[in-house]
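Next up, some structures in structure tokens.
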Structure I
């Protein structure tokens, strides 16, 4: 698997499968809104990476997921991951782990902490982050949508890092 910076043409692919995913649909994400969000972010030099992998017989490397991260996106001192997504049908194949390894590596070169939000109903994502050493440090009730709390997760750079 290769993780590389997102290119404008990748936004179309990621936006398409985001719009097809129930989790993103719950937040009102459409292909148009997701694509516009990616395009504007890239125009403003946001750091978004995509994962791809050569697949036998396909002839190209499909985009398997993305991670959007900001080195000083939380409190202007800590890393922040506003979005991460794995393409439908690509769950439990190491895509999310590869994306998080990449983002954490980039962030921890410059800062010692990383924050992210996860929806209270998204139990698989909560378990994923907990296995990676994130701890829940807070709750934002009704932050994005009424009736849904966003859980604040935090991780400090493992000892031995910069």
Structure II
């Protein structure tokens, strides 16, 4: 059985298996001092997860798989990033983007597309990669549903 650590998060006390901890050698943008994270499920079947800091249990970022909402999101991963991620190719990597929910305005929930977080679950390594030319930089979830509806209406 894997060694566990109990952390007290905003979602309550959660056990985390040692083999579920992801090391971010460069931290995350604005959080460079935090290097160890894990992914926590908010609730069964929800499209959102919390990227929970193991270094600071009060810090958790809501994230989502952008491909659950967007079909045409493209990111660039260079050779240096692939080396850090210990990746043979993009198929080894999970892609997540941060989700922002403005207080009191859940209808304005948005996906931030400029700083995707890539995770190699096998190597337990993660890296945030700035995408400087992504247009749009963020997408409202309410717009994603309309695009998906328009797509299915055409087919």
Structure III
């Protein structure tokens, strides 16, 4: 909240700070080069490998959707024309922890709510206790939607998000 206030002060008002692209805020806050990619035409495995590496190296990550208004949602139930925090790119493994079964993303809507309706949503039957135990930062994927956190697999990420 403090960073949001600082950003609004820098921009002049909250209205001037509303909307825009995640790259602008991150570039202003950390002052480092920013790389942005569209999801269209990307390979899910290649994107996931790159984002897992970025996550391991503690990069600041985000993703977003395109559209004319954030009052509409895409087919995934995700607000259009909106930026999201990409908290983590990670894998869910089988019981012997050697075989990757699912390539996953933990994403947070800064509004603190999510209506994501795809695979791995909060009430998906796939969230076994073994998989829940593998989620980073001790986040419970079955209740975190109340805080705006959603989980997507690699294929849904390329469908539901437009850039990262």
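The numbers here are math on the coordinates, done by the rules we state, and not lab data. Just so we're clear, the structure is a prediction, and the values are computed from it rather than from any experiment. Cβ atoms are built from the backbone, for glycine too; each structure is taken alone.
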One of I, II, III was used to calculate distance in nm of label points 7 Å out along Cα→Cβ at positions 106 and 138, giving 1.2; which?
-> III
Among I, II, III, structure where Cα extents along the principal axes in Å as derived comes to 53, 32, 30 = III
Determine which structure produced the value -10000 for helix-only ellipticity at 222 nm (-39500 (n - 2.57) for each DSSP H run of 4 or more, over all residues; to 500), calculated from the coordinates; the candidates are I, II, III.
-> I
At a computed 0.8 (distance in nm of label points 7 Å out along Cα→Cβ at positions 42 and 66), which of I, II, III | I
